Each structure stands twice: as C-alpha cells, then as structure tokens.
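Listed next: structures, encoded as structure tokens.
Just so you know, all these numbers are worked out from the coordinates, no wet-lab data involved. Owing to the predicted nature of the structure, the values given are computational and were not obtained by experimental measurement. Cβ atoms are built from the backbone, for glycine too; each structure is taken alone.
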Structure 1
Amino acid sequence: MTPAQLRAFCLEFNEAVEEFPFTPETSVFKVLGKVFALSALDSSPLTVNLKCDPENALRLRAQYPAIVPGWHMNKRHWNTVTLDGTVPDRLLRELVEDSYDLVVAGMPRAVRLRLDRP
C-alpha cells in the first residue's frame, strides 16, 4: 500500500478527517476528534499506528515481525505496522477498519448509529 492509498483508505470512513496536530509531516486520522490512525506518510519505510484489541495485538506481533507495540502510544492498545510488504494489504485494511471501529465503539450509541457502525 502506498502513502496515497493509505491516506485515501483512512479518509473513506464516515466523518474521518486528516489533521496535523503534532508536525506537518505526521498525518493524524480522526473520527469526531478521536484518533484511529497516525502516519508520517513521507517516511521510509512507511509505518502506521493503529488501535487494536490487546489480545489481537499480541497475536499479530507474534505472527508478523513488521507489527510491533505502538511507537509513542499505549503499547497495550496500539500497534505500529511497517508497510514493508510482509503484512498483506488485505490484513492492513482490516487493521485500519478495526482501529476505526474500536474508536467508534467507545462513542455514545446515538453517535455510533449516526456513523452507521452499530
């Protein structure tokens, strides 16, 4: 997945926006003010931080060397994924969607329903 494809995919979700609260190089993707993905899209290799269920995070880290505890994030709930070709694009897309869903799941029911993600 290229940086442009990662950006486009993150912005496909309902109410998703890209902001730059830290540096102009760090894209922070949010849903209604809550972060679900972070990436320095011009970095090489390309990496992305994604929220993850703690048990699934451990399993993924054991299975893929390119998935490690989240850099500068809560290591229990966040993974950093290096997009070096060893993590299949299909899995990466699932991880981005799971991250978005975990953030939305923490929102009030009325908001979840409005986002069409019950």
Structure 2
Amino acid sequence: MRRVKSKDTSPELYVRELLRRLGHRGYRLHRADIPGKPDIVWIGRRRAIFINGCFWHGHSCARGARVPQTRAEYWLSKIARTRQRDERNTETLAALGWTVLTLWECELRDEAALAAKLQNFLG
C-alpha cells in the first residue's frame, strides 16, 4: 500500500496534459482546504475534478468490479468505505456550491470523449 501514489498518478498527469492542450489553465492541485482534496480545482469557478482509479474506488467496470483472491473481505469493506467517503465529499462540495466531475481510469482510454466531457464541464 505504501507504493500506491495519491498524487501525480499517470491518469492524473494525462488529464492535466489534456487540459493544457485544450487551453484550460489556472487550476490548482490537491487543495487540502477543500472537502475531499480534489485532484484538480478551479477555485474562482467553483469546479473540482476527482480522478479515480477503477479498482481503488469501486467503479462498475470490469477492472473495478473484480474481487481480489486474497483477503477479499478486507478489500471489499475498504472499497465500500472509499465509495462512501467519495459520495460524502461530493455531496459536501455540492452543498457548498461546487460543481464536481468524477473521471474514472477506464474513461481515459477514449481521448476524444474525455476532451468533450472536460470541455462540457468547464464550459
């Protein structure tokens, strides 16, 4: 678990590079003063992006839905707690007037669809 990064992961770097190519700058990273510590934040626009790994955050895709062969109970409860925490953070941000976008690791494969999603989110 110590080797699992929480910042500057490959999916996060990919999204940041795509945002730069699309002309979206002025964002901040990993702001601890914002609930959930979003990966990418535009404070003035009140927009936040979370970039989640499918397995670690329990996505419904093939990679996220698989169950580990060892210590399955531990991992299932850990992933369930992570999903609850993610939902709570999203609700808290929405209550504070923020617009939140959650990107999943599996969504990053289709660059055109991802670019359209980011453009739509950022207006």
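Out of 1, 2, which one gives 21 for relative contact order in percent (Cα under 8 Å, 6 or more apart) as computed from the coordinates? Source structure for this number: 1.
If helix-only ellipticity at 222 nm (-39500 (n - 2.57) for each DSSP H run of 4 or more, over all residues; to 500) is computed to be -10500, which of 1, 2 is the source? Derived from the structure labelled 1. Quick one: log10 I(q)/I(0) by the Debye sum over Cα atoms at q = 0.12, 0.22, 0.23 Å⁻¹ came out at -0.47, -1.43, -1.51 when computed from one of 1, 2, so which one is it? Label of the source structure: 2.
Which structure, out of 1, 2, was log10 I(q)/I(0) by the Debye sum over Cα atoms at q = 0.16, 0.25, 0.28, 0.33 Å⁻¹, for residues 29-76 alone derived from, given a value of -0.49, -1.03, -1.15, -1.25? Derived from 1, not from the others.
When mean count of other Cβ atoms within 10 Å over residues 53-60 is computed for each of 1, 2, the one that comes out at 14.5 is 1.
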